Structure P
Amino acid sequence: MSLSLYSDQPISTQVLLGLLKGYSRPYDKIMELVNQGLIFQLRKGLYMTTSLVSSISAEPFLIANHLYGPSYISLDSAMFYWGLIPERVYEITSVTTKLSKKYQPQDVTYSFTHLPMAYYPLGIQSLHLTEKQTVLIASPEKSLCDKVITTVGVNLRSKKQAMTFLVEDLRIDKDRLRELNLREMAKWFTVCPKKNSIKILIESISEL
C-alpha cells in the first residue's frame, strides 16, 4: 500500500478499499490509519493524507471541488485569486447547484453557496494549479457577478450605488474593473438572478 501516491488529491473510501484489498477487515484498517495520523477525514467517504505520509498535499481549491459537487471556486476566493480584491481570504468559497453547505475539516472552512442550475455553468474555467491538480474556478467576471447575486441585501439600483459597492465595500481597483469582459457578462442576462443589479453593474463599469 502506497498512500504517498495519493497525497496530492482527496482519497475516496473506494480508493482506500482498493489499496487495502489484502486486509480481511479493510474498514478497521482505515480507522487505524486515521488513529495513526496518516490520513484524516474530510467528510464521510473522503480522506486526505497528512504530512506524515508526504510533504506534497492537495491544494485547498482542489479539496473544495471534491468536498461537495457540482461546485466551482468563486466569490471571495476566486476574486482574491484573480486580483480583484486586496484582502487574502481564509475561507474557501465555492458555489454549487445543491443546497448551501459548510465543512470545517482540520479547522479550514469550506463554504458552498447555492446558485440556480441555468446560471451555474456560465463563466467557469479550468485552472491548472500543479501538474496533477486542475480545478474549476469562476472567471473574474463570473466571480464578481456571483458576489453581487449571493450577497444578501445587495440590490443595485443606481450607478453610484454600484460603484460604492465595488470600490468602497469590495475595495476593487478601478483599473482592474476596466479589464473585465463586459460583453461576456452581458451574455448571462437571460438566466442570471438579480438581472437589474447585474445590468447596472455592467453599465457602471463601462463608464470608467
Structure Q
Amino acid sequence: MNFGELIRPFAEEPLPLQVLLGLLKEYRRPYDKISELAKKGELIMLKKGFYVAGPHLNIQRPESFLIANHLWGPSYVSLESALSHWSLIPERVYETSSVTMKAAKTYQTAIGRFSYLRAPIPYYSFGIKTVALTKKQFALVASPEKALCDKIVMTSGIFLRSMIQVKAFLLEDLRMETDSLRQLNLSVMASWTNDAPKKTSLTMLIKALQDL
C-alpha cells in the first residue's frame, strides 16, 4: 500500500508524529521515511512533530481552522478570520488568527501563517462555537459577537470612548454592514463585559450597537 492510501483515513486530520510512527511501523527507520516523504512533497511539516498531507498526494487536507486549533492549543479561531467566516467583514483574510489561553505565538508555514493572541480566563471561554467545516472536520471558532469583541480587546491602540467613534470603527474602518450588526446578540455580549479586558470599550460598543 502506498503512503497516500495509508494516510487517506486520517487525511482530514492534522497528523502528529505518533500517528505517523504508528502508520509507518513496518519500516525499520520510520523517522527517515518521514523525512523522505516530506522531501517528496507527500508530507508537510508545520512544526516539529506536526504534519499534514502534502501537495503531491491527491487527497483532502485539514481546513486551516482545524489546523489552527491543533497547531497551538487550547485555542479558537477569532478576530478577522472569524469575522470573515461569518461574513461580517468584506475582505478575504490570508492569515488564520486565533485566541489562546497560552502565550502568544506565530507560525509561518508552507500552507500559511497562523497567529495566536492570549486572552485571560474567564473571558477566553466566552462565545466559542463548534463549526462544521466539512462532513468530517469541526473547529472551535468565535461566535460573531465574540470575534468582534476580540478584535477590540486584542488590537493595541483601540479604545472606544464615544458612539461616534464606535460607529466609525465598525462602518468605516472594518466596513461592516449595519444590517449584519443588527443581528448580533447584545445581551450575551453584555454578559461578558464584567470579566472582559477593555470593559469601557465593550460597553460603549454595545451602546452604539443598540443605537443602530
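The numbers here are math on the coordinates, done by the rules we state, and not lab data. Bear in mind that the values here come from a model prediction, so they are computed numbers and not experimental data. Cβ atoms are built from the backbone, for glycine too; each structure is taken alone.
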Quiz item: A value of 1.6 was derived for distance in nm of label points 7 Å out along Cα→Cβ at positions 152 and 168; which structure in P, Q was it taken from?
Solution: Q
Quiz item: Comparing distance in nm of label points 7 Å out along Cα→Cβ at positions 96 and 160 across structures P, Q, which is largest?
Solution: P
Exercise. Rank structures P, Q by FRET efficiency 1/(1 + (r/R0)^6) of positions 24 and 112 (r between Cβ atoms, R0 = 30 Å, to 0.05) and report only the one at the top, that is, the highest.
Key: Q
Quiz item: Of structures P, Q, which gives 4.7 when distance in nm of label points 7 Å out along Cα→Cβ at positions 8 and 200 is computed from the coordinates?
Solution: P
